[in-house]
Structure I
């Protein structure tokens, strides 16, 4: 090669093998080179023994998938661009026209919106069940039911269901059960071993996880995962994943890999501060109810106590309050606006505490009997000091007077 440009592109140098450092390498690719035509025809990306195209995996994404399997106790993992993309992938892989999906009525809002729009357009029906009444789920499973979504704890209202009984009902009916495990994150409990020590572990079929939250930890990455233990189920999901062309950026995968080693420490810190603030809020006269699974009077506390780690680290970093009915939406909005350390914004699991007021009446088919009436506000606790956050809450509450 005499042309310098060609030489730059086809330079023969290869760095020596054996480089090791705390963080894994970041491999970016759309095109992947094959050593010869036979390899191009024989290499199979589906079992991770080879690379064929960037969308199907690189050393970086393979490594993240394997580490997430360790975190949640699964065997296979798919990476997708967001937690909602994980939910959509499961639905598209397992449901067809004429099928039905059951969803808890306290589920993540966008998951319900997906069922009410796109899935309905494709002839897939849905019904909502009461997550705190196992009999309601059992009654609603029919021959058309092919998938049941579960959440523990529930989105926004944070009630904790009898998850083990819900899984048993799905198993008895021969229906796939998929858990949104973003709250538990593989740390509060293990979704594929809900009753540790038994010869036949009680297991969900699928665990999806919004890696956007605790695994990322920085409020700067959008990513999701779909984790399974059954190989045939994984392959159904994987082929759908491939046909949809879903993939994640190498730099985003790098950020999650970098954050995973500190995840347990961060989760524990979120948990400790959240419990302190939730207990403090229970003493405040402005609130009719404080919702946090570790609180004795929170809905489903007994199920949380049975399933989850009861030390700090088993109740995540979210809690909600319901203001007494005497306070209007306008007053509650003034309270939220008065907060200085709590920023108004969606998501959670990052270093900065967040607050969002919700109109619960527009989110649930009926107002649950176990919830007090009033305006609900959810807090996501970051990594600030508990005393500073408490002072911020106290000052903002003074605006109500």
Structure II
């Protein structure tokens, strides 16, 4: 399926160009967050300079949680970049599929505090529609006049990638002519950060936040939580060509699997991950040795990085240039797969593989060509994006030029 539009809102900035520049520069966006003061971990990667008055309507600022606000900004950029106008398209042929793992957690916390401190009458009547995850897709449909299939995928940290796989199926079946697909998450909240910290999943390198997220580095100690949204416009290539749209890349393959192993830990041998990688390759028609670049899940957690690296080595050998965007953007949870898919498209389009920020001493168990130091110029005609979620839910995407 043809990718004709991209939209990104991340801790590196608002818009695709800001995010790409930040990721290529290898500048970590992690910083101390005053809203997390006093917690076991108080660092995060948050979107800077989001001006609701400039980017969304006054009504949206009232009725939408932050995760929906981020999605709206990214979606509008993607649709405009694809050369589409919602005022002119046949909305019944436009679908919206969004990955989201948490939903409106900030709204939940704020309103629960009101209930405890001020009583039931202080709780907003908008609590439920701001909180539930499906509303991100519903609100995008309202904003863009899209009345085709509309739903949210929730597969933890692979949710965004799962959404793209589902979108391709909608196009393949003929149910839609255009699908806006991606992910959105705004999980930087005291409760969520504390929960991840209690699990031991977060980096505790609090004295140097910018160095905290260290994918594949021998000294990594966990991820930094982030927020953001990534949106892609997908169409059948013939339809895109017919309307004169530029095809930025092609979503050629999707593979999914379940570890069926543990609540949070990956299956040590990576058997199911390997199955997802091979399924995506088979659907794409690409051979393993053709994969020139992998935008890895690369969470900077000790076990996950090694399992992923071993699996990629088994499936692809060591010829692909590997990077993880989480060194710069943090882990954006349900949005990560979509954000990283958009970055994979940009790597193909621009012939550049961004570096893995803070990977200064490669873990000897990571036997991959991890790009470090600075961006690498490379001819990328086949690329892969890998995503893995709690519960052992795996999703792998293959893009081609």
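Every number in this text was worked out from the coordinates using simple rules, so none of it is lab data. This one's a predicted model, so the numbers in the text were calculated from it and none came from an experiment. Cβ atoms are built from the backbone, for glycine too; each structure is taken alone.
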Value 2.5 of distance in nm of label points 7 Å out along Cα→Cβ at positions 55 and 71 was derived from the coordinates of, among I, II, structure I
The value 1.5 for distance in nm of label points 7 Å out along Cα→Cβ at positions 111 and 167, derived from one of I, II, belongs to structure I
I, II: which one has distance in nm of label points 7 Å out along Cα→Cβ at positions 15 and 47, as calculated, at 3.1? I
Re Rg/Rh (Cα atoms, Kirkwood Rh): value 0.95 computed from one entry in I, II; matching entry is structure II
Which of the displayed structures (I, II) returns the greatest value of mean count of other Cβ atoms within 10 Å over residues 287-294 on calculation? I
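Work out which structure the value 15 belongs to, where relative contact order in percent (Cα under 8 Å, 6 or more apart) was derived from one of I, II.
I
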Comparing mean count of other Cβ atoms within 10 Å over residues 119-126 across structures I, II, which is largest? I
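Compare Kirkwood radius over Cα pairs in Å, for residues 231-366 alone across structures I, II and report the one with the greatest value. Please report the intermediate quantities before stating the final value.
On the way: I: 18.1; II: 16.2.
The structure with the largest value is I.
For distance in nm of label points 7 Å out along Cα→Cβ at positions 95 and 151, which structure out of I, II has the highest calculated value?
Greatest value across I, II: structure I.
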